Structure 1
């Protein structure tokens, strides 16, 4: 872990922690089921506290809770009697699967364990960005509303939520533009920054679903879809980050989901996103002269800038400044 963080520091990469608390079998170690009753919550608290505090210097963004409105509580998830049944029941809330039904956790119950998790994380590092992460908000209106209601309840309780996490794993469903935009607009009302946390669509040759586009997924349609979603998210004022879920096909969560193939060669989606991020959405170098007041104005994307001011001969002065979304972007330099 430490070599990875050192590499991130050296290369200007922002590391992120995911997830701290996840009450699903994939997020629960087997040994936890065998712990005496009453010891599980202290162990979860110790995990959250030690990770957030221990990596306070390097990791300042955390998906604190994962899939709270789609799954169950920690009390249920760590109950040994429930462990076997959980594998027989589908992940989806209330949908019949093999004659069984999964209980849809009430918002108040979900808020209980989410609140505890966030208070522990906040106590460990009050300056960290703490995210409530979940899935299917963008195309399932029921989940979209449940997630909204959860955040409203957490805000009512004064829980220190500083990020809304949308996974965006459509898995063959080509999102209609209005589905994504209406979701972002709905969550904009909550006045909390939105993070696209796990964006992912494989280039496998399966049928496209959803009705907005037809045909089969391929490397080219994967690139087209990703461009659509990236453009919408980049253009929405509440979205502050987009995290692609997997760099290469070799290590992708689902087959063919990466930006590069299993031989680490760029796929069309890689080139498409590079052209957007490093081309269209990057303020290009330009030359300008000051007016009679010694001022220069320009329009650019938010981020870090260097200004180089020539002097006599081959000498020059250089300055750095940051163009921010929430500040008065006026900077003075004395030459």
Structure 2
């Protein structure tokens, strides 16, 4: 299929996703917004299947069918009150996908490098100086390998940085979302728990991540050393995601789920840069930005510090237990009606349960 079709499809999908996000702000428009998202995702998958350089359609369709069946089963069995935990579980899959795609990009770089060196050709090629032999070899590459084969040394380094960022954010999102799901589902203790010196551990793991990222770039030409550095970097990110969310109480999980939604978006955007996929970049940025804005709004409404949410710092301590004061007075429906009738003003504070019951 012509490359112009893919570009046009990506433009349509971007518009549909923007309409979907914007429509979710209203009760009536939310119904249309969901369909905008469904159609947008369908068009995105279609563009990927028929776009230039695509292949393995049979395997791809089988995997899509398996995912669709599992998703359908989960969505139809989960109660509305369990929706936050389902969303958290879905975020974990986005993070895992980012990690797997990032590792695939790493191995693909190695595969292309081996193909060039096997023919006695340098890799990466000098900028603007691709030889005839190198060009002939490049013509035999397909899909992502063809993109890698054209890159210069600087561009390959940038690609490695992009895939590291995608893997790191994806790994944090994966374990963090799994813990959030467990706390919301009651499968993990909802109390905030941290190892001794929790914040120092998180900071140390973050600093170590930067160190191993630098070592990964320094030893990029060594297959064994580079994959070891990347695995350690991933392990550190997995620990950070686990420890961050374990340190937050279960009552604050809705804010955490929104934050993890933002993380998953940025992970997708980073991987989009690695793959050279404009749609992943745009959609990832949309999800990341909207999730961050929603997290900020929720933090302000709950009188929480936005920075503390990002760093997993709130919910870790609790004050002394409150003593019950006053006397409980039972009231019946007639009493409620009388109280409402005599009140000068009435404030109704809706909660998630009222939304589920469609009290509006």
Structure 3
């Protein structure tokens, strides 16, 4: 047992929710303030629940959870509860690509079309893997796609492969949804496997965790999906439904054009139909401890439990220069570099993630 783990102890509910649901798990006493602050985020069932996990020098020092995993405050959050992590999925998807690059299957400087020939259509033959992973491919906008298309990952891969670039080509413009299909199309061309399969074979399996999936976990998996807490009413907004597509079609629509599609709210309501698709930018399902374990390995030079996950040389290349240039879609500096981003703020310690 490591020294970090040996200092961990059961958490004695520093704060209880209104329904008297305690904080469960273990934490190093040095992180007591973090645990207390975390617990205060969930004072009532209507705020749902969550988990907090921290690794230090490759060892877990915080692994706690509290609150509720359903909308009615009847199902307690557990160690195996996993929410849909939305854009944090991009970090997992990027890690798959780095694992493939580590084995020499992908070169960041090579054109994407060298692996995925269909991608070279409409003048995209010279766009490199690095361009895509820095959100500079000029393919961020959804361009009027319909809900049924968004829920069909193969169709979206084909659509993106055939698309021309937009006016943001060569400049950072957050690919909010298209990034995932760009990565899955590339990875499929290289391996013949879907991103759902690759997240299991390149992330969950090597890290020894069940807690990371793309989309809904199999029924037999220990991981249980938390319900999304949000408006469940089906009442539409006729004015929004008319205006939104027109705004999204504008060249200056920024992040709205990169994320909007008709019916977008409905895919995260009810039983969350989005989970039955593959959207490698947004519908990952992960426990906090599993996601922390992945980043814990990377932050520890690519090694965890004395096992090599990524080469030290690969990890060293994952950070880049902090850019203060605003992202064209998010209108703020994001410092994207090989799929992750930093915080381009003075005084903030170096780091990256998503």
Notebook entry, point to check: Out of 1, 2, 3, which structure matches 23.4 when Kirkwood radius over Cα pairs in Å is calculated?
Noted result: 2
Next item on the list: For relative contact order in percent (Cα under 8 Å, 6 or more apart), the calculated result is 17, so let me know which of 1, 2, 3 that is.
Entry: 2
Check: Can you tell which of 1, 2, 3 yields -7500 when helix-only ellipticity at 222 nm (-39500 (n - 2.57) for each DSSP H run of 4 or more, over all residues; to 500) is derived from it?
Finding: 3
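Each reported figure results from applying straightforward, stated rules to the coordinates on display, with no laboratory input. The shown structure was predicted, so the numbers you read here are calculated from the model rather than taken from an experiment.
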